Structure I
């Protein structure tokens, strides 16, 4: 079984709730969970696969060049690592009704940071069943990771997580 690292931000809200749901579905021996303040970027090399999670609202903040931006600090630390061929899956939370023009955009920002360091992104997800206008995370009719809307479709979250994790396990073993 692959060693899985689940890393998320922000802490204390729906992103953490979904990260914990994902973690609960793994054998605890093979998976660890951290918010980005609780793990050193250098520890990422200890995992065969990373599952990274973030939010849409944070996407605007991530692009700011503030020195204390948690994602930017974390991404800058990645420069010290060799992530070539590291498998990375992404989940993103957003509200497709309140933010229909940038639904789960944060996934694209996470993807970009890992891809430019050589990681291989896995776990794309169908866009069917969502009602949004635009998303940076939509590529050719598929999301680049698992899209979750806890505000409008919370009743679908558990089923989506289960299906996505089954897909990831196939991709990791394939």
Structure II
């Protein structure tokens, strides 16, 4: 998120934990309140990062287009960017109202370490009808770690020291998250 903030010259990055993502059925995804608290701990002391829990208060599936409509209403005069893993763009055309999403915000696909890099040619294959032209691709430096890898390490009783902020590690341990 910091790379995106700096590269795109963003004043603020809103971290929005998904309420009930319509595309995920993974039972290992932790309760929304835990995910929100871990985000708060991770960005504590960094005022340019704001944890926004609006999706956690919705009933039923949570759709990106609805969140972006709310954000557009709230931040009428601001340019909005929607940051997502570039690998997730493979399914973007199946999301609810992908065209409207690209109208409400500039979609930024972030190439993450350890995953195959998505380039503009790949994007054009995945996203029909000119959607690919509305997406910016960024390369993310840093460690090859993901939330699913952290959950897996915890469930296998392996250390996550230095992979996540110490406060988040303590929170996971205290609440016994991701234990099999």
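Quick note: the coordinates plus some simple rules give every number you see, no bench work behind them. The structure presented is a predicted model; accordingly, all values stated were derived computationally and were not measured. Cβ atoms are built from the backbone, for glycine too; each structure is taken alone.
16.7, 48 is what came out when Rg and Dmax of the Cα atoms in Å was calculated for one structure; which of I, II is it? Don't skip to the answer; put the middle values down first.
Values: I: 14.8, 41; II: 16.7, 48.
Going label by label, the one that fits is II.
Taking 27.6 as the value of mean count of other Cβ atoms within 10 Å over residues 88-95 derived from one of the structures shown (I, II), identify that structure. If you can, show how the numbers build up before the last one.
Details: I: 27.6; II: 14.8.
Computed on structure I.
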